[in-house]
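No value in this document is a laboratory result; all are computed from the given coordinates. Please read all numbers here as calculations on a predicted model, not as lab measurements. Cβ atoms are built from the backbone, for glycine too; each structure is taken alone.
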Structure 1
Amino acid sequence: MIPRVLWITGARGLIGSYLFGQAALLWPQCRVVAVGRPELDLTEHTRVRDQFLADSPSAVIHCAAISRSPICQADPALARRHNVDVTRHLAELAAGIPLVFFSTDLVFDGTQGHYTEDDSPNPRLIYAETKVEAEQIVRTHEQHLIIRTSLNYGHSDTGTRSFNEEMVTAWRQGRTLKLFTDEFRSPIAATETARAVLELLERNATGTVHVAGTERVSRWELGQLLAARHPEVQPRIEPSSLRDFTGPPRPADVSLKCSRAEQLLGRPLPRFRDWIAQAEPLR
């Protein structure tokens, strides 16, 4: 199904901006609407409802969230207001149409790795707790789809939204990054995430689907890959271990298995190492 009107919340964020651009390009017959700040505060539920009724979207992709773990840890009530209450309201408004909700690999505790959609979440961070709560709300609607993804590589308008932008900025400032050799994710390019999600929406996919890179990569390995791409910023990295980390909880291995997505899409999702070897560096 190609929607007649598509709402995308968080369209100024990393994944949302790629979704907005690709949807407008791939579906010229679809009116793609960016929903959220500064025009509309999603926590103002009456205004959101009025705008929803005015636009009458035939599908919603909900990317907006407070995703910075330190902010969520410091203010759980704020995190739940934005990540849970907003999702509940949107899911209710969109009860009769497809809604795609973005969740995270961090819903898992990291003790196992290679998680499938059937594995039970066990969040260790407030941010992840809010995503699990929101997933439970979304799951009550038959037409809705939960996408769990991992670290996304890309370029944002602010230059601060992606892990690669943060690392390159640190190197430009002359900082040395200490990167964990024993923390693993499944990184993917935001352009690949957007492409897959739009295909899944078009195919009327529902339930929970993992969309991530099909490669288990450590933070240290990520740093090496990015350093090789950006010699112009004189990157400096040092290996470190989670055993020596004294901050908030960090799951060790939340790598994802994406077999369900690949089956639905009829094609493989890329290994991050292969993708970045062919992509142009972001500057």
Structure 2
Amino acid sequence: MMAAEKPMPTAGVIRHNELMSGHTSWRVGGPAEIFFKPDSLDDLANYLRQLDSNTPIFWFGLGSNLLVRDGGLPGVVIAAAGIFTALDKLTDATVRAGVSIPCTQLSRQCVRWGLGPSEFFAGIPGTVGGALAMNAGAHGSETWQCVRQVKTIDRRGDLHTRAADDYEIGYRSVKGPVDEWFIEAVLEFDLQTQTSMQTLKQMLERRKSTQPLGLPSCGSVFRNPPGDHAARLIESAGLKGHRIGGAEVSQKHANFIINRDAASAADIEALITYVQKSVAETHGVNLVHEVRIVGKDA
């Protein structure tokens, strides 16, 4: 690994060669050269200001939509989960949400406030930050349909406030200013939309009954192609239960790949590739993975 620049002491936690397998929902991943967990926004900003401009930075949330290869990550991994926890009602229709807030918590609170459509956030694993980064969605709704403004921090430690129009939004895709990371968002809801805690509970029960939530996974691996569902294509290609090493296509939901038996990141990535090839040969459809694959091979 290339040596990352070592900044001055910080109030946060710094570890060297920290295995990412302990921080991702798939429970795989090689070492981060430097793993930094800031103590506060000021601590994070000060740390960023001291980094050499050539030091790679990887921004890390809960690791719920992430595959870190077995060779790990060079530079600095910034684990900011836990310090951006604001969740406030700003006006009758708007909410400020920090990126560390779990989407299920956001959903529950917005339903209590009578703000909709917000139940769909309960179907998104991970945090608000991850949902912003990939325009995550569930039950026919997407994160950025609610976003009106975001606050970001850049690699120099400077803060920016940006309108939603500053970003190019697509299906599971968000493009905006480079070397900036979300720290909070202002979300706007429709006061005319009826919300229901019962509906939210039904969504959570549906998720529990149809997804392998008790096993290490990243959630849905592939984007749904236009007019179809990745899970249907994978299942009809006969891939449920197919294994490579310790990685397995879930028997419960075909768009989930689970770490069945001490899988490596290489096992999971090989299975992703195999599923793509098989579905292309069977259906003529090229599946695109929505999970983020990063790092170096072992």
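Here are the numbers:
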{"item": "Of the structures 1, 2, the one that -0.36, -0.57, -0.83, -1.36 was derived from, the read-out being log10 I(q)/I(0) by the Debye sum over Cα atoms at q = 0.08, 0.10, 0.12, 0.16 Å⁻¹", "result": "2"}
{"item": "Among 1, 2, structure where mean count of other Cβ atoms within 10 Å over residues 70-77 as derived comes to 22.0", "result": "2"}
{"item": "FRET efficiency 1/(1 + (r/R0)^6) of positions 126 and 230 (r between Cβ atoms, R0 = 35 Å, to 0.05) - structure with the largest value, from 1, 2", "result": "2"}
{"item": "With distance in nm of label points 7 Å out along Cα→Cβ at positions 62 and 118 derived as 2.7, matching label from 1, 2", "result": "1"}
{"item": "Of the structures 1, 2, the one that 23.2 was derived from, the read-out being mean count of other Cβ atoms within 10 Å over residues 30-37", "result": "2"}
{"item": "Label whose coordinates, when semi-axes √(5λ) of the Cα gyration tensor in Å, for residues 86-133 alone is calculated, return 25, 13, 7 (choices 1, 2)", "result": "1"}
{"item": "Distance in nm of label points 7 Å out along Cα→Cβ at positions 46 and 254 derived as 5.4 - corresponding label from 1, 2", "result": "2"}
{"item": "Origin of the value 4, 13, 17, 15, 13, 13, 11, 8, 5, 0, where P(r) over Cα pairs in 5 Å bins from 0, in percent, for residues 190-245 alone was derived from one of 1, 2", "result": "1"}
{"item": "Given -10500 for helix-only ellipticity at 222 nm (-39500 (n - 2.57) for each DSSP H run of 4 or more, over all residues; to 500), calculated: source structure among 1, 2", "result": "1"}
{"item": "Structure with the greatest value (metric FRET efficiency 1/(1 + (r/R0)^6) of positions 214 and 238 (r between Cβ atoms, R0 = 25 Å, to 0.05), set 1, 2)", "result": "2"}
